[in-house]
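Pasting the structures here.
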Structure P
Amino acid sequence: MAEKISVYVDEKLHRSLKAAAVQKGKTLSQYMVDAALQTLYMPDRKTLVADMDALRESQDEYFSREDLLEMRKEGRRY
C-alpha cells in the first residue's frame, strides 16, 4: 500500500513547483515523486569525482591550460 507524505511550503515555492510540473505534463504529486526518486538514486559527490578521475586517467591526450585557452580562442570545444 502506498504511503502519504505531506509537506508544507510557502506559496511562492508551491507556484514554482506546480508550474514546473505543468511544463513536464505531470501532476504536482507525480513531479515530486519523480524528483524524490531522482535525488534518492543520484550518485553522491565522491562517486562522481571518482568517475571523473577515472575518465581523465583513461584519456590518451593531455591538453595544457594554454592549449585549452588557445582552442577556446579558435572556437573549438576540444
Structure Q
Amino acid sequence: MLSWIIPILTLIVGLVAGFFGGTYYLRKQLSNMQMDEKQIQAMARSMGMNLNQKQLKQMTRNMKNMKLPNKFPK
C-alpha cells in the first residue's frame, strides 16, 4: 500500500511546485521585458494601426508604468 501512496504524493507535490515555480519565472520575465519604440511601432502596424509620434510616446510611457497584479505575494 505504501508503494502506491509515495509516488502519488510525490507527483502531486511536484505538480504544485512546478506550477508555482513556473508562475514565478513567468512573472519575473514579464516584469523585465522592455520594448523600445521600434518594437511598439511594429506591433501596432501588425495590428493595423499607425501610431503618430505623440501616441508612440504615450504607449512607451504606459508600457514602462505598467504593473502586473500581484496575486501571489512574496
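Nothing in this text is a laboratory measurement; each read-out follows from the coordinates by a stated rule. This is a predicted model, so every value here is computed, not measured. Cβ atoms are built from the backbone, for glycine too; each structure is taken alone.
Structure notes:
- Computed 3.1 for distance in nm of label points 7 Å out along Cα→Cβ at positions 45 and 61 - originating structure among P, Q: P
- Structure (P, Q) behind the derived value -20500 of helix-only ellipticity at 222 nm (-39500 (n - 2.57) for each DSSP H run of 4 or more, over all residues; to 500): P
- Of structures P, Q, the largest value of mean count of other Cβ atoms within 10 Å over residues 37-44 belongs to Q.
- Answer label among P, Q for the case where FRET efficiency 1/(1 + (r/R0)^6) of positions 5 and 29 (r between Cβ atoms, R0 = 35 Å, to 0.05), calculated from the coordinates, equals 1.00: P
- Structure responsible for 42, 19, 11, with semi-axes √(5λ) of the Cα gyration tensor in Å calculated and labels P, Q on offer: P
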